[in-house]
Structure formats: C-alpha cells, structure tokens
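Pasting the structures in now, so scroll down.
Every number in this text was worked out from the coordinates using simple rules, so none of it is lab data. It should be emphasised that the depicted structure is a prediction, and the values quoted were computed from it without experimental measurement. Cβ atoms are built from the backbone, for glycine too; each structure is taken alone.
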Structure P
Amino acid sequence: MKASSLVNNLVYNEDKPAINVLFETVSTKEIRIAMRKDQLMKKHQTPFPIVVEMFEGDLDFGVEGKVHHLTRGDILALEASVPHDLVAKSDCIVRLTLSKGDTVQRVEKVVE
C-alpha cells in the first residue's frame with residue numbers, strides 16, 4: 001500500500017508552480033501541483049496520456065485553442081501529444097497522474 005496527502009507539507013512557490021511527487025505505483029506517478037493565482041504552465045504536450053484532478057481552487061485548462069474552466073472536484077483525461085496549458089484563477093491544488101514511463105523532470109521544465 002502507498003499513501004500520501006494532497007495537503008500535508010503543502011508549499012506554494014511565489015514565482016512558479018510547485019511540483020511534488022506524492023508517490024509512484026507500478027504503473028503511475030502521482031504528482032501534486034500547487035499554483036498561486038495567475039501562475040501558469042505554458043503550452044506543452046505529454047508523451048503519454050495523463051489524468052488531471054482539481055482538488056482545490058480553479059483554473060483555465062486550454063486544449064487546442066479551447067479553454068475549459070476547471071473547479072474543485074473536476075477531473076479530466078487527456079491523450080498523449082495533445083497541446084495544453086494551465087492558468088490558475090485562484091490558489092489551487094492539482095493532482096496529476098502520469099504514466100510510469102513519463103518523467104517528473106519533464107513537468108518541472110514546463111514551469112521553468
């Protein structure tokens with residue numbers, strides 16, 4: 001069994017989203033992204049499918065030119081190679097599920 005918390009040891013960066021690995025399973029990596037209002041993750045795409053869950057707050061999730069407003073409790077799945085971007089509309093906590101083959105370093109480069 002693996003366990004973690006989306007709120008314990010929560011730290012927001014003032015200049016860019018904070019990326020933390022919560023844990024890894026045999027098939028996924030569970031990531032917490034803490035974003036302050038107006039922070040963004042520039043347009044990027046993933047080599048594998050992802051799942052995004054809004055745990056707290058709200059953000060605009062842009063997919064191929066269309067903006068989807070996500071609020072607490074929303075969850076979405078996105079196929080590989082689909083360009084997308086995120087803009088926090090309030091302080092928010094996002095849970096990101098990556099494929100085991102994907103890397104946390106790739107996600108960190110998006111916020112640099």
Structure Q
Amino acid sequence: MTSPEIPSVPVDAVPAEFDDAGTTPAMLLDVREDDEWQLGHAPGAVHIPMADIPARAEELDYDREIYVVCRQGGRSLQVVRYLTHIGFDAVNVSGGMVAWQKAGRPLAAEGDHEAKIY
C-alpha cells in the first residue's frame with residue numbers, strides 16, 4: 001500500500017543489513033501485532049506494535065532513518081505519517097512482510113515453528 005504524500009520504498013530498496021541481526025545506520029521498525037511478529041519477522045527488525053508507537057516513540061532514534069513495515073503496508077503507512085509529523089525520518093515499506101517473504105528475504109520466528117507470513 002502506498003500514498004503519494006507518504007514516502008515509500010519497495011522491499012528490494014530496504015538495506016540488506018536487516019537480513020541478519022547486524023547493525024545498520026537505519027532502523028527497520030515492525031509495527032505488527034505480537035502474534036504476527038512471532039510467525040515471522042526480519043532478523044534485524046525492532047518490534048513495536050502500531051498501537052504502542054505514541055507511548056514508545058522515545059525508543060526510536062531521531063538520527064536514524066526508519067523503515068516501517070507491517071503485513072501489507074496499511075498500518076506502516078499510518079505509522080510513517082505519524083512519525084514524520086513528529087519529526088522522524090521515516091519511510092513505508094510497500095507490500096510489507098508479505099512482499100518481504102515473496103522476495104525471498106530471510107525470516108526469523110519465535111518458538112518452534114517455521115517462519116511463514118502468508
């Protein structure tokens with residue numbers, strides 16, 4: 001999902017550093033719910049559910065670009081709108097984690113099950 005007034009990038013424009021738990025000058029913020037996160041997420045992502053963003057915005061770094069992802073791009077679009085309004089350099093990952101998995105980018109999962117988004 002995209003919107004002309006909200007900066008968005010396709011999955012292949014997200015830095016490869018998020019494919020593992022390494023460090024990068026940017027941040028990948030996953031705003032899905034806990035159960036969605038547990039099914040599969042980018043190894044280098046930070047998890048803050050969408051509803052928690054206003055209360056937890058102080059955990060984000062104003063000096064880093066923030067790529068925001070959800071399942072398909074709707075929630076992340078809303079979060080980017082909010083974050084840019086309060087001064088963050090944020091961009092929506094269009095297609096979300098569904099596009100991430102379809103592009104063959106790696107997934108990590110919680111628990112004993114195989115990582116799978118769709």
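Points worth noting:
- Read-out helix-only ellipticity at 222 nm (-39500 (n - 2.57) for each DSSP H run of 4 or more, over all residues; to 500), computed value -1500, structure in P, Q: P
- When mean count of other Cβ atoms within 10 Å over residues 4-11 is computed for each of P, Q, the one that comes out at 14.0 is Q.
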